[in-house]
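Just below sit the structures, each encoded as structure tokens.
Just so it is clear, none of the values below were taken in a lab; they were calculated from the coordinates. Since this is a predicted model, take the numbers as computed values, not measurements. Cβ atoms are built from the backbone, for glycine too; each structure is taken alone.
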Structure 1
Amino acid sequence: MKRKRIVFASVLKPVDDPRTYLKLAKSLVPSGKYDVNIIGFPGKAPIIDPEINFIPLEPFPRKSLKRLLITTKIEKLIRRLEPDLLIINTHELLGMAKRLKNKDLRIIYDVRENYYQNILHRKHFFSRPLARLTRRKETGSVKFIDHYILAERCYADQLAFTRNKATILENKAIMPESATFPGTARNPLTFVFTGTLANHTGISECIEMVEQVRKIDPSARLLICGNSFDTSFLNKLRNRITKYPWIEANISEAPLPYDQILRTLVKADAAVISYESWVYDKMPSKLYEYLAHEIPIVFIKYSSIWKSFCDTYRASVVYKSDPEQLIKELADSRFYMDKPGAEVHWEHEALDFRALVDNLLNS
């Protein structure tokens, strides 16, 4: 029997993006029913997976005219592939999806961000009209999108246009078979910060905290593994890091391969989380990763929801500008006496996603 063809398409996300490749696409492979293809930005490292067809786009600067033209190239690729199911993950591809829609093509919009909210928080002259235009595009998509996937539970309330045809698939952890856990604290005391690097994600607060910890324990160090699309912010961060030999950084503009993040996590005594309040209704994907790897979490600025969730496993402490107390708590606390279970892992989401795809392509 001929396999149904599925195409994942993105503008800025790399072909090895963890959510697209390791979570969604890999969830479909075991059934053997689907021909899975991923179109996206080139990854930082070559990727070989005989079960999935990767179609990297020609690299282009994030802020360039080529970004405006890339949608046309993606559309041509999709028309050539003639998929049965198209899955997009950005509002930038909604216009293309509308043009491609026909009676034989099902379309899913994987909503990863509340773009309206994100654009408003950039606080530049065009923020408000651009945010409204983006929301208008998304609201109009109900006419041709068959189903929405929501990466955050809060989007079900925030994005009214998705109601009645949405499935929540949170960014829970995927664990390699060889996963190891940190166990007791080591010497030197090693903190890690992973994921998006930006003012609102707390990297500055993290550096300042470890700097204070080092006044008590001079051997303490910080490992940073992440990316920032904001080149100005990234350059400032690089310049700052050069002043601190106790920081080991693996940072870039493009997202890093997921295995590099995992290699950082296994070195951690504690992982740091600190966010601005406007993202408190989200559940950071790295929170699930830290819990799955049983890494003690240090909160600086945080949501009470996150803290309550971590308290279920005795997984976290709060930094209260007292480095000596923090060191004592990390050394004396008995973390993860209650182990995280399926609620922090991707497997259940994978089952829901497979059921959704099966239903769409057989209805």
Structure 2
Amino acid sequence: MKFKTLKFLSLVLCMALFTTFISLGQEKLAKVREGKLFGYINTNGTYTIAPQFKYSRDFSEGFAAVEENDKFGFINTSGEWVIKPIYENVKDFNSGLALVNNDGAWQYINTEGTVVPFPEADKYYSFSDGVAFYKKNGRVGLFNTQGEVILEPIYEVIKKFIDGHAIVAKNDEWGMINAKGEIVIPTRYDRIGDFNSNGIWVKKHDEYGVFNDFKFNAVPDADKIWDFSKDSKIAYAEKDDLIGYINNYGEWIIKPAFEKGRTFNKGLAPVYQDGKWGYINLKGEVVIDYQFKDAEEFYDIGLAPVKIKDWGFIDMEGNLVIPAKFEDKYFNGNYIQVEYNGNFGFLNEKGELLGNTWYKNAELFKK
């Protein structure tokens, strides 16, 4: 028994090291479209794979699904076929495995295209952080990457794993498990927020609380709590139709006083009063005046998107450093993905256009 356990742990470690090696060894690429064909650029704005595909997907673990002659296969970051297009449908690689489909039957393959056997199930799901859901007889359980059952199908719902934790439901009550299938928050709540190491909110009947390091703290008089973010141990919450802020011990640190609010990052949070958005600091003081039609959290690069007529970007002093002329925006690591006149591109923190090029479509940088 000890030998089998050690063998299993060795296999898990090898798989983790393998997928980590793949991730570290690949540069981030973004899928873009010029004309009717898709290709991939690197973070310098240079094509590493020239536009040539009528349909392709983002990279995941160094592989991207591509369609050719109505069949799917996978290419590597050099644009070379590593798994020939022989499948009717495929899912992205995760944890070294991908789901593929022919004749309506889904199965897992590894990065060499070899089928990996798994126990019979009514439905298979893609892996995430080394585990995958499977459904059998209307209930959901978990597999590991070796095809072993680590959790029998006992839950009605298992939601996507986030940092090794997933929301689960049993008998219409919600809780949380870890990637070993162990219960970390019992299934006794009416609602529960996504996992975050800074805090997790729960609701039972009309009462809210917060789990901090999986220890429960009641939040007095809260009518609603929003998810904690990875960047802050503070969440916004509602009381008597006004927004305030709590810490992960459930204490009100900024009393409810705002009509709307959003998450803190870089020590500032957007808040809304009398038809305009501004920003407060951790003391609840307004440090960037109410003036915007819309405003979002600060990015890690020290810029925040604000809407005047269109979207632009301010620094932490409230100065408009990138003009408000974009129809849409999305933060992507060290770059900002924007839409301008129906085209898409990437800006750096100075507002400079990556590669001085606009595309018909552009997705996020991934590897």
Structure 3
Amino acid sequence: MNESKNSSDFGFLIFLLILSVFVLLVRAPDVFPPRFWAEDLFQFIHEYQISGLSSLFRPYAGYLHAVPRLSAAALSVLPIEWAAWWFTLVMFVVTLWVVSILIRVIGGCLSATVAALSVIIAPGWSEPIGSVTNLQWIMAPALLCVILRSGSFRKRESITFVLLSSLSGPFSVAFGPIVFASVLVNRLKKGQWNWEALTCGACAAIQVCVIIYSSTPTATEPPQILWLLWRLTELPFQLSLWPLGALLLLASTVWHGDDKWFRAAILIGVLSLTLIIAFKFNHQPSIFVSGTVAQRYWYVQSVLWLLIAASALRERSLLLKIVGAAGLIVMMWYLPFEPKSREWPWATEDWPAFTTRAREGEATFKYAPNWTFNLQLSH
């Protein structure tokens, strides 16, 4: 009986992974032919070619980027012609790893499907998905879930994921209060150490040191912290107030149900991220005037809201199921306001063709406005 159930669960997991790939390709067909996002090539591959392994410890945008740096380092044992395909493969593998984590954390049928698709359909999706540079945004919700459900995974997998995600972006710092609480709760109530949370906390300490060391000058626009908090809440919903009712419905689920503490922790993650972003850009609010420039800054929160809805759908209480479904439906009503798919807006030379030119002499690869890469493979 158990073998049959395990086989069924595994089959459903594979089905959801395939479904996720299909939806990703519908949303972002521009991932093929393989190409680079802005920082993929110039920042990570180029810096590894210049500095070698020391580039792994070099911050960018104020913090460490383990996954893109390691992906670039792996190219040292691969032909340079494979670089675009390699980065595309890494993007798919890590994205599907995240999807599999969310499926296993949430469970169920409909609820697991919502969790699987959350990283691809969440409002603000258009920039984060489909590139190695932006994998930090994809991994962040799964990082929080692994910390909260540390017993659901083999230690080798969970610790590896926590290390990679915590050292790729500032989210381990943003989730600091939840990490600290998870360590205390597991130790005091269960007499166990939450090694995933401890690992995340150690990585967060490293990221804090890097952030302090590489701090950038503060912008000089007038501070508008209250306006920013409101803007970050309303902007994903095209300035419409009524979808905010969906968030209030979902927030109400933290008071009831078997998984209320899980949803409460996710909600704290949403609030923590929103506050940090508001304070970070307190003197630079103009980037949030348009809904197209800063979409990534509400993407992780959107995924977390969808996970709250998915968790509510899994509850035994019919009321919680209804509330979760209502919140989910109203949130998804926003989707028609976003483009259904993303198209690469710039003409880009084929990467293998470019490397052929580079073997004849120094060549310049132009792949986005103001982003170029010089390469010479001739001797």
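A few points about this structure:
- Read-out relative contact order in percent (Cα under 8 Å, 6 or more apart), computed value 9, structure in 1, 2, 3: 2
- Which of 1, 2, 3 yields 5.1 [distance in nm of label points 7 Å out along Cα→Cβ at positions 32 and 280, calculated]: 1
- Computed -2500 for helix-only ellipticity at 222 nm (-39500 (n - 2.57) for each DSSP H run of 4 or more, over all residues; to 500) - originating structure among 1, 2, 3: 2
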